[in-house]
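**Student:** Some structures are shown below for you to check.
Throughout, read-outs are computed from the coordinates displayed, never taken from laboratory work. None of the values given here were measured: they were computed from a predicted structure. Cβ atoms are built from the backbone, for glycine too; each structure is taken alone.
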Structure P
Amino acid sequence: MKAVAPSPNWSAAMPPAPDPDVKITEGYARMVARDTYFWAWPMMNIYNRRLAFNEASKPGLMNGVLPFAPLNMMVMLSDYVKPDQRWVACPNQDVAYGAGIAALDETPVVVQVPDFGDRFWVYQVVDLRTDGFATIGKMYGTQPGFYLLARDDWRGEVPKGITQVFRTRTGTAFVVPRVFLDDTPEDREAIQKVLSEIDIYPLAEFDGKMKTHDWRTMPNLGNPSGEGGSEEARWVFPEKFFGELPAVLKDAPPLPGEEARYAQINAVLAAAQNNPSLRAAMTDEAQKAEKELISPLLQFRNWGIQLANNWSTTSNNAAFGTDYFARTAVAKSNILVNAPAETKYLYQDLDDSGARLNGSNVYTITFPKDQTPPVYGFWSLTLYDAHHFFVPNDINRYSLGTKNKTLKYNDDGSLTIYVQAARPSNDKVANWLPAPQTDFSLYLRAYWPQTSIIDGSWTPPPVGKE
């Protein structure tokens, strides 16, 4: 069949974008502002972290605790993250973390991968949208060597010695290596050599040789981000949001199908540019959206795929695409999660009766024989306070799992974990996960998950109240 030619008036009937000269109502500006605030919240969160990293004078530790480096560089921790950090919610003490932010709008970045031997490891590499775009890890069979991160429009020459190039549409990328660490003095020493060869740096510095660092010697850079308090450090500010948004939109061009969204947002931003009352209305709507839409997403029970025994999960971490709700929910509650093939995350706010977990009660979780989380890597069960951070306790224990070599199994081969505020009897201390006297959450990680946990045929046992 012969294609029908467009009408001569097609272009006039279908303009490419809203007309910025048309006066718009406050109600319409509020509608667009509210939707935009929710949609762009994760990107603003990552972009403002980039701006913070850009203030680093040299690689080091923020407040002596967290990796902090200038753009296109990184820092590794040499041990578990300390329990008092408040920069990223839901940290874990199963791995040695690293962190670096690549400004791919400035330069491609080389990623060094050492020989990890039998040790589990994975590098999380996400774009401004928190979608992963590089597959670098043990589950992918990644070989030691050098890999390149570049923006889609980079057309430079790939030098000899680069194994693979990973490309992304956004100018900003977050790189977070995770390397499994047993909770023993011997493994803390043994891991140092492989950690010393993990690095990222601008392509211009690539010479085909592994650069090494003793990450144990990193200086304390103070607290440049203002991080502190009981909640996660703030990265998205309603009162600044629409002034900062153009830079975010420039960094992350529209996905296919998002062109109309971008045109609508830019038209409203243009209309508000010289209209103080319109700008004030949009800021007011952003503040309402933060309170009414974003804040409730901190609590796991308010979202996610619902599973048996009141557990919940997600199936598209780091691959959100246009699933804007899931992306923002994850960004608010536990940003920077791995892709499903790398890690399966399961969340719990409730006991088996549906009541909120609270340290005034005593709980047990029993995995039947041979029914601990099915993984090729490792698993852990972590306890967080209501803000999703570690709870100080007398034995400095924040999770239990593969890393713990003293777990005691029951006579029938099952494994019971005791979750309570008071110290249990001596025979249960090895399996004790200390809780606060207040509300708390449980968080199960399965690194390099097997099919049964990915497809939902395996789910965690209930959290029973004694």
Structure Q
Amino acid sequence: MLDPIKTTRRAFLSKTGIGLGSLALSQLLPGAQTNAATKKITGQVASSIQHFVPKAKRIIYLFQSGGPSQIDLFDYKPLLNQQQAEELPDSVRKGQRLTGMSANQATLPLAGTAFKFKQHGQSGAWISDLLPHTAEIADELCFIKSMHTEAINHDPAITFFQTGSQISGRPSMGAWISYGLGSMNKNLPDFCVLVTKDKGGQPLYSRLWGSGFLPSKFQGVQFRSGNDPVLYLTNPDGVSPACRRLMLDRLHDLHQLQYDREVDPEIQTRMAQYEMAYRMQTSVPEVMDLSGEPDYIFDMYGADSRTPGTFAANCLLARRLVERDVRFIQLYHQGWDQHGGLPNGIRQQCKETDQASAALVADLKQRGMLEDTLVIWGGEFGRTSYCQGKLTNTDYGRDHHPRCFTVWLAGGGIKPGITYGETDPYGYNIAQNPVHVHDFQATLFHLLGIDHEQLTFKYQGRHFRLTDVHGNLVKDIVA
């Protein structure tokens, strides 16, 4: 019996009016007591809300922060080299918005790529010589060359990809997936984040992997290199595991008393997170310990994989995490924002990421895990086909370009060896099969067995979802 004096009006109504309705529903629907739909009715979080058979169980998202130049990596446009230094035609630009960094340029000279392109694999995918290792797995990849977004600056663009909104405060994609599908591993978080260490570039904020208005238990947990991979996880000096266990048991009793009085779901979240942290004291050091990996695996991922915190080491860690059934792993690699000095800058970026990205796909395949693990590679937008700043025979830069850019996907129910979408000969506009950010997100959810329109959370009187009020499944890339 609830004490109405000590219980909030909202909690009282939730426990009585809505609670009675869900009780009646549970009698009409056999097994509904543990069904996610019922848990949503009672205000609890979903344990699994799959609407159809999933093609993927896990996602590894290799996010390339800063906006990689599709013109120099994947979207081969020989016309740009033929018309080098000529003005971007007004008929192509069509008065479209430019950033403040190039809007005041007197000219917008076309800049061809400094790198060679070849076709690879049976699929004939065009790939730059900057990416020799990616070229070797071309037939495993699905290239989407017609991605587009409304965001033209970094922070709103990254936030849009991660949360479905350019305005911060919404739950991240990994949080939505954790909320909708629940955990496959009780000893590790559902959602893990790895950021390449010591990289400059646009800043990354923890809200990009936050839970927004979802319960905080669904936020991503960042793993760091070094002796303390998860902050505040280790016991202080003088505190034994047995002492920690006893403290948590007593703390649980106190939290339970508080929850019985206040009926605040965040109290339950704190209880669950304390228990997860206790289990992670054993599971995290084990997963972070790469000493048992054979030499051929390090050779496969590249020399950097032996250095904790590098992109290569994080790719190897991502494979170890999916082996332990972590649901969503987000890698961030900064430094792709080449407004000037692009040839040298992008060459270094590819040196740091190419081998490990390809190795991750190949490694998952050789272990029989690629078929149910979706790997994604891409940034928040692309780069312009015209030069920002001074164009020379050996140097150029490119501004932000949200109109069209390329991402690739592999495994997890995606058709391998295909290219979807096409841009115009200048690489400036989409010519065929546009894919919006919300279409992209809806497709990822579909591969996980989720109808993106049905996974919602009521907040401030409105039912929110990752794709807001947009998004369509891109059927042609689904196997």
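**Student:** Out of P, Q, choose the structure whose coordinates give FRET efficiency 1/(1 + (r/R0)^6) of positions 63 and 423 (r between Cβ atoms, R0 = 35 Å, to 0.05) equal to 0.70 when calculated.
**Tutor:** Details: P: 0.70; Q: 0.95.
Computed on structure P.
**Student:** Another question, then. Have a look at P, Q and say which one yields 3.8 for distance in nm of label points 7 Å out along Cα→Cβ at positions 55 and 399, as calculated. Don't jump to the answer; show the numbers that get you there.
**Tutor:** Numbers: P: 2.9; Q: 3.8.
It traces back to Q.
**Student:** Suppose you compute relative contact order in percent (Cα under 8 Å, 6 or more apart) for every structure in P, Q: which one lands on 27?
**Tutor:** Working: P: 17; Q: 27.
This value belongs to structure Q.
**Student:** One of P, Q was used to compute helix-only ellipticity at 222 nm (-39500 (n - 2.57) for each DSSP H run of 4 or more, over all residues; to 500), and the result was -6500. Which label is that? Working shown, then result.
**Tutor:** Working: P: -6500; Q: -10000.
Answer by label: P.
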